[in-house]
Each structure stands twice: as structure tokens, then as C-alpha cells.
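Next up: some structures, all given as C-alpha cells.
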Structure P
Amino acid sequence: MPESRTESFNQLARLQRVITIAALTLAVSWGAWAYLAQWHVLGVVGLAVIFAGHAVVLALEFVLMARVNATDPAPTATFGQYLRAWYGEVLHAPKVFCWLQPFRSNLHADHLPAASTRRGVLLVHGFFCNRGLWNDWLARLTQLGHPCVAVNLGPVFGSIDDYLQAIEAAVLKLEAATGQPPVIVAHSMGGLVARKWWAGTHDAHRVHRLLTLGTPHHGTWLARFAVSTNARQMRIGSRWLQSLQATEPAHHVTRMVCFYSHCDNIVFPASTATLHGAHSWHLTGVSHVHMVQREEPFEELLRQLSQARPSVLL
């Protein structure tokens, strides 16, 4: 059984379990107290704060994002697109952070069939996430017969450089199972992890294609408020990003596809999620976490998997 499957709990899953259970306990306790005290209105207000408080935080992110994006060259979002993106994130974020990651991160094992002739896929999550983010992708890829591995990156708040060994181990598994370089799909910070690992290999042929979803390739405005090491590394103009850009071979970018959105509430300005020379794919009206659920990235992955193995350095 794969190592990622045998880990019953990883560091982030435990933390998010504690947060989720604490919130539910608080909600039940508050509701019971308000009912017994016959403070029904106050009880409803308290429950609304507990269960819908994240919607207010997300709304603030969208306001900041809209203001910062006002001068960005990315397409300008309409109010309706902002509203739909906010609503999608309000519904999807709790599913990811309160269910899939804390309780279902080991639902799907890595799929490594013996002597496979199909190209493999490496799925890399981002900041404050784990492999549970990719549950739908793992299930679909396994059903289609594609070898796939989803990593857990840790420590949660460490340096991005701490995660490179996990990428190397996962790529080695896929290379051994398929004899081919994998397609890497990375969300948010995961794209930076993949780029840093790839640059350090000094071998362009270790990767067939790199697809990034909402990756802060040039940093993100929101990271100016960050306190953890990995989040500070994602500040616009950070020394870590400058070092990556200085050491990364220029031809790597020709094998990258960057999905980005003018409604990304975490990575903005929107164009910071693109790279000059890569194929940039704009997702209209899509928020940051919800981006993983869009069909366009998955369809592009399938297209890349169908391509022949590159025989020359691009």
C-alpha cells in the first residue's frame, strides 16, 4: 500500500480536524445555551457567525482583490462574475477545509499499476492544503487507468524548499511505474514547489508538462500579511522568488500551462499567476480553491497525457 495511504493522519489533517470539531462543538454549545436561555435571536446570530463567518472573510478578500486588479492587464471582471466566484468559494472552501482534507485525505490511494504504458500524473497541493484537495482528480484518473500520485507536503508552515524531497520521491515512483516523465499538476504554492524542484534537477526531461492552477509565480499581494516562512516566500519580489527566477532554466517555461483568473481571491494581481513564454489560460469568474473543480484544467491534462514523449530539449 502506498506510503501516502498508510499515513492515517498527516500534520495538516490533524490540525484541520481540530478546527472543524472545535467549530461544531462551539456551535452546538452556543445553540443549546441560547435555546435554554430563550435568547433565540442571539442564538441564531451566533450560529450565523460560526457557520457563515468565512463568507465575510472571503468577501473582504474579494474587495481587496478587485481593487488591486483594477490596474492589472488581466481581463476585468464584472460585478456578476465577482459575485458568482465569491458564492462558489463560500460553498466549496468548507467542503475542502472541513471535510475532504481533514477527514478524507486518504480516501483514494495513489494509482501505480505495474508495467503501465500510460504517462503518469503528479498532483501537488498548495498552502494549508493536503492531497485531499485532489480526491476528484485521483478518482477520475484511476478510473481512466492513468498512473497518479498525490503528495502531502510538510511541514505545513515550513519553507518551500522543505518540500522538494517529496516531489523527487513521487516523480521517481511514476518514472519507475511508467518509464516516462510525468505531467505535474500543481495548485497555488504547489506550482512554486514543482518549479523549484525541476530547476534543481538540471534535467528538463524529468517533466513532460507542468500545469499550474492559480500559482503565484510572481508572488501575491495578499502575502504581505503573511507570517509563516512559505507564505512570506510568496510575497511579490521576495528573495526566494528572485532566486528561483535566477536559477530556473529559461526553456522550462515552454512546457508550462498557467491557469489564472481575474477572480482569484488569494493570488492577485491576476497576472502574477502567469509566466512570460508559458501558455496562459484565463478562467473567467473562478475563485482560488474552486479552480481545482473546473473542467478546463482536467481536460488540458488529458490532452497533455495523450501527447507523445518529447524527444528533444525545448
Structure Q
Amino acid sequence: MAEAYLGIEIGGTKLQVVLGDGRGHIERRERFQVVAAEGGEGIRNRLREVLPVLTSAHAPVAVGVGFGGPVDWRSGTIRCSHQIAGWADYPLGDWLAEVTGLPVRVENDANVAAFGEAGAGAGRGFRTVFYVTLGSGVGGGLAVDGGIYHGAAPGEVEIGHVRLDRSGATVESRCSGWAVDRRLRQLVEEHPAGMLAQVAGDRPGGEARHLEKALTAGDTAAEGLLAEVTGDLAFGLSHVVHLLHPEVIVVGGGLSLLGEPLRAAVACALEPLIMDAFRPGPAVRLAGLGEDAVPTGALLLAATLPLAPANHRCD
């Protein structure tokens, strides 16, 4: 590598630290499960341990970070995490700069994923790229003309909090991995002899991972669940189209691993919800970077920073 960069993904369930180049190519990776009970301090302790190891072969010149929560990107301050304690008003950018001796930029993880997909993934070649991630929660980001769109601090493009009705149902409450798990458990109780019950077994948690097998088998309950989720997501995305009219919508996160059935269902449900003048609407694509959208975007983000002086440190 001519110049190396660090990319960091801090989520509610996983921590990834990668070393790569300014094009987003990952050379080395360290991945850990986040222990919620250890809070933000536990994640920072893990970073202190792994950064010297990861940078022993190549000296990085800048750091990009995607954080799972509202971020003041100008100061690199975390406003809060909805999943992990110990991050409220924490100056993560300043802390990492002190630990590494490098310039640091901190962004919301969905913003970073949008930046990654626009620069090196399914949104490459488009001027306006809207990214929605269907993970444990639902997040969004918008890349415009090669940069991240920013509203007023501390955040923007929070599609997960878009309401689907006046009762308070949101895109996240209907379309997140946790929401799909909950709905799938209900279907198993309602249809104990069905395919979903057979593939899910009796071990609770992470039920959504069984949906693909049930869909492949043609299970009608699974097909109905997919229609529910993609219909709700398309309804939320219709507001995105009318307000922002992006050229492409990229769907990422764990649920996107359902692949073409999910993509096609979202695209099919979205078009009838769009005003005639905007039809057929944006292209709908699956994330090209998969679960590497955030770390790849973090590397690209780091490459936008001025080069660090030679006396960096990661100790």
C-alpha cells in the first residue's frame, strides 16, 4: 500500500477495525463481538489493545470511524448510543486522535456505509445514493456528489424513525431484524406445524436468519412475512423518494442477505407508492459491499483527511 488508513466500525453488536488503502480495499481486519455489559469503556479498551497490533506492519496516516448512533461529525463527539451505555457526549474523535496521533473523522455508521456504497459499491456511478441498513435497527444515509449529506447536528436521514402511521409505528419497529424476529416467533406460535417452525426450532433469538430457508421452500407464512416487511419498508422509502428523489436506493444490513427476493419485493412495492411524475422511481439495489459497507466507507472517509505527520503512535 502506498498509504495505509484505519477504518473502524463501532456498532451495538460488533466492533471491526480494518487497515486498508484509500480506495477502500481491506488488507487486515480484526473483528469482535461487543459485550454490552462492558459499555463504551470496554470497546475503548479493546481498541487500545488492537490498534498497535493491526498497525505493526503498515503505519496508517488517518482514521475514519462509523459509529452506531447520533454523532456531531464536526467535533467527532458521540451524542448517544441507543444500545451501549457509556457513550453520551463522548469526544471519540479527540480520544482516538490522542491514542493514535492521527487525524480522525467520526460519522454515523449509516452515513459511512452510504459513502462506502457510493464510492466502491452498488451506488458507484450515481450522483445521489440513498442507503438503508436493515440490521438490529434501521438506519439511513445519503451520499451526494461524492460526499455525505449533513443536516443540523447531531444527525440526519434517520429513516428508521420515520412513522408509518399516527399510532407511532416506525420503519424500525416494523422492518428491523429484531422486529422480524418478533413477528417470526408469532408466526411459529400460530403455525406450529409449518415450515417456519421446523427451521426455527426451539432456540429463541435471531429467528430472521431462518427466513431464507423457509422462503426457498415456498412457505406461505414466510412469504407473507416478507410481503409485510418489504411493504412497510417501501412505504417509508416512498417518503424518501418524494423528498429527496435519489437515483438509487441501496439496501444493506443483515436482512439484505435474503438477497433478490427482498430487493425485488421492495422495488415492486415502491413503484405504486410514487407520484406519476417520478415513476418508475429510483433503482433499488442490494448493497455491493455487504457487511463491509461501514469499514470500507470508513477507509474512504479517512482518505479525505489531510495526511498525518510521521510521528504517529497507536500505543
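Read-outs throughout are calculated quantities, based only on the coordinates presented, and are distinct from any laboratory measurement. The structure displayed is predicted, hence computed values, not measured ones. Cβ atoms are built from the backbone, for glycine too; each structure is taken alone.
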Open item on the list: One of P, Q was used to compute distance in nm of label points 7 Å out along Cα→Cβ at positions 28 and 76, and the result was 5.0. Which label is that?
Closed with: P
Task: Structure with the greatest value (metric mean count of other Cβ atoms within 10 Å over residues 108-115, set P, Q) - done: Q
Task: At a computed 34, 26, 10 (semi-axes √(5λ) of the Cα gyration tensor in Å, for residues 12-139 alone), which of P, Q - done: P
Open item on the list: One of P, Q was used to compute helix-only ellipticity at 222 nm (-39500 (n - 2.57) for each DSSP H run of 4 or more, over all residues; to 500), and the result was -11000. Which label is that?
Closed with: Q
- [ ] Taking relative contact order in percent (Cα under 8 Å, 6 or more apart) as the quantity of interest, name the structure among P, Q where it is greatest.
- [x] Q
Task: Source structure (of P, Q) for Rg and Dmax of the Cα atoms in Å, for residues 84-155 alone, computed value 13.6, 45 - done: P
- [ ] Figure out for me which of the structures P, Q the number 0.4 belongs to, where distance in nm of label points 7 Å out along Cα→Cβ at positions 100 and 292 was derived from the coordinates.
- [x] P
